[in-house]
1. Given a computed value of -8500 for helix-only ellipticity at 222 nm (-39500 (n - 2.57) for each DSSP H run of 4 or more, over all residues; to 500), which structure among I, II does it belong to?
2. Taking FRET efficiency 1/(1 + (r/R0)^6) of positions 307 and 371 (r between Cβ atoms, R0 = 30 Å, to 0.05) from the coordinates of each of I, II, which one would give 0.40?
3. Using mean count of other Cβ atoms within 10 Å over residues 155-162 as the calculated read-out, with 20.9 as its value, let me know the right label among I, II.
Structure I
Amino acid sequence: MKAAYRNCPICKSGQMSKQIELDVYDFDDVSLERNLVIVSCENCGMIYNGCRVDDNDLDSYYENDAVYDSVEGVGSGGLTQWDVDRYNGYLEFFEAIPVNKDIMLTDVGCARGGFLAYLREHGFTAVSGVEINPRCAQYALTNYSVHVDIGAANKLPLPDNSRDFLTYNHVFEHVNDLYRVIKEANRVLKKDGMLFIDVPDASRYGDCSISNFYPASIREHINHFDVYHLQMVLKIAGFDCVKCDQRLASYQSRFVLPTIAGVFRKSTIIQPQHPVKIVRNDALIKSFAKYIEDGHFALNNSRKLVSEIERSNKPVYVWGLGLEFFGLYGMAGIKDCNVKKLIDKNLQKQSRKVDGLEVVGPEILLNVPDNSCVFLTSAQHKDDMLTHLKKIQFRGEVIPLS
């Protein structure tokens, strides 16, 4: 591949092989590139987005464009039942180590601060957060009364040797320069300080129950880890693995996302002159290839459903503008249908457009032609959507795509 592409985030090799190329939409006012080229490293076997990424562009996206401050879903740092189920798993993980509840703990990339509120309710006495999005930080203060400093993971607004424990819940998959972020953590942590890291498990993406090519199609997910490669990058950066497990984040067994959770301790051993030897491991490449193969099969089924609606030229309304939608809109061919409006209950989304199409509230479904079709593109909210459609006696066709 071209040298202008991003090198491996772990071993820095520029030798890569393309695994899949995806065209993923977003709101029209978002500046991030729509095209994803997911590659495997020929040197170490890591999977990552091979397109060159600029730290300033990423920081601007999370500060200004991302909707984590206004959604009740995966990754928003709230206190939904899905979040609480996930936090319960984290707490069990901490107790198994164990982690003292009187430590100075900071959640980096805390979003709306729900995890910090949860920890405080479960006996942790000194918790705070770091978040790049000021609206999220204000939400945490207003709703949970937790202190959040404005800042990025690669430049923490915290003093040297000031924290016992740093948590990174679904952060490392977003990070362009992993070593810069870990170096900052090393600076901030006290002697024997620890990191907790939770990331999606790319070796088990096929177990994810949400939608076709989710979470590979999430544009801001630029690193795709398995246990081996997560442990490798921490080892190279001078952190010893205390505990690292494959886990399942799920809500009532319906929305399943495979993850890796690990605790890593700041090493007290002076690093040797010779760096950690990097040994290629192909297990992630093999499992990812199987995931791609299965994903194409599932996507073809969605395309068949969408193609029938496209040929009928029925008026189409698409409900649910989450991460699933942005992948399905192009890949499943929704964009080629007679789409009239995009629908979402989130008021902040209603002020924006996708592919020139206006986003409106679900009340529009009260006054659409009887031959209309509604595509449901949210796995998490599908049941609520179906209940609403039944309540308003919607007479058109309803097709869940997630």
Structure II
Amino acid sequence: MLNLDYRLTSSCAESKNLNIYTFLHAFQKDNVSQVLSELRESGFTGVNLALNYHASRDIFWSNGPQLVYLKEGFHYYKPNNIFYKDTEFFPNQESTYENNALFEKISDAGTDFNLKINAWAVYFHNLELARDKPEFTVTNVSGNHFLTDICPSSPQAQNYAFSLTKDLCSRGIYSLLLESIRFHNFDHGYHHERLFINISDVTRFLFYLCFCRYCEMNFQNLGFNVISLKKKIIEVLNLALNAEHDPWLHLKLSKNLLAEVVGHGILDYLNIREGIVTGIYARISNICKESGVISKFLDPSMLLNGDSENPLENSWIAGLNVKEINQVIDICEGVYFSKDSINNTHIYKNSEAKRLGASLTPLYPFMENEHQLSRLLQKLIEDGFLDFDFYAYNLMTRNQFSIMANSIQRFL
């Protein structure tokens, strides 16, 4: 990700930041100084490096075309052991760099070019860490472990999140973008996932809903009957999966529908897990503040498919209470990838965010031309957004980079 300070050509003269994601891995074959010089000349004021990431297969056009297979849960630096003494989720040596030479080279060059060095990390979506310790993963009502997702309710997961944050904040970064501190969903998992039946959003949600011992304990400790809730969900799943057609196939997922299907106890269950996640963000924010690092919450609400005209109201699907999180995190960054998301630039106005940011991209199929991106950027600025992240430098062709650069030139 790149950072860009600019001033609006209108009467508003407030300085803003534009960022674009970039993979530290990509710099292994790039001339670091040449890349940073080009970015600086284009108006960018920082680089946001993916220091912890999940698996993917990508083509890096910036130094290719190069077909790259990014490893699951890889730490693109050498972790400092001292920060992980309170968690069982210590990064395996095979999943880290041997040293910090590349990161330090970029940091030093960043200083030379007056570029801020930021970090971007994926936290709980991590097969590499989870598969060896399934007892700490998201576990559904039938005891199935989702090995791609560590459960946020687990104290071990929380300690890993705090450890990773301390580790990254110790490296002189300016800001830390927090991705994947949430519950994911049934469809966000592994390579070549297979499901050869047509099930509803309700069934998908209930099948993934975590009932690990920590989620159950949190519910029971507040006086609720977890056995009764699990029994009802099992009945509902058996009905949906064994019927000729899922009874809720064409209905949108909502809290009201879930309460109607399995009882109002599920609403208490969902509220409790939201509180757990908010608590994690609060602790991470304090860790960042102690290190003088800006904390940024990457909010996936725009990507969630719930029953609401306001996508922010669907954040509960991921176990997120955006208003509460925004009270403890420095910047709330919504995902505005689609050209159609211009219709929702207003949704964060009442979210009590301290500062608003947006994640954008010039990449296909999200954006098709410069006009679409420029129009979305202008609308976000008008609605009070002050920080922008562009995904992702290494995945852009030169033409896509030009689309992004030309769009932001309007506001330099």
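1. Label of the originating structure: I.
2. Working: I: 0.95; II: 0.40.
Attributed to the structure labelled II.
3. II
Coordinate-derived values only; no laboratory data. In this text, all values refer to a predicted model and were calculated from it rather than measured experimentally. Cβ atoms are built from the backbone, for glycine too; each structure is taken alone.
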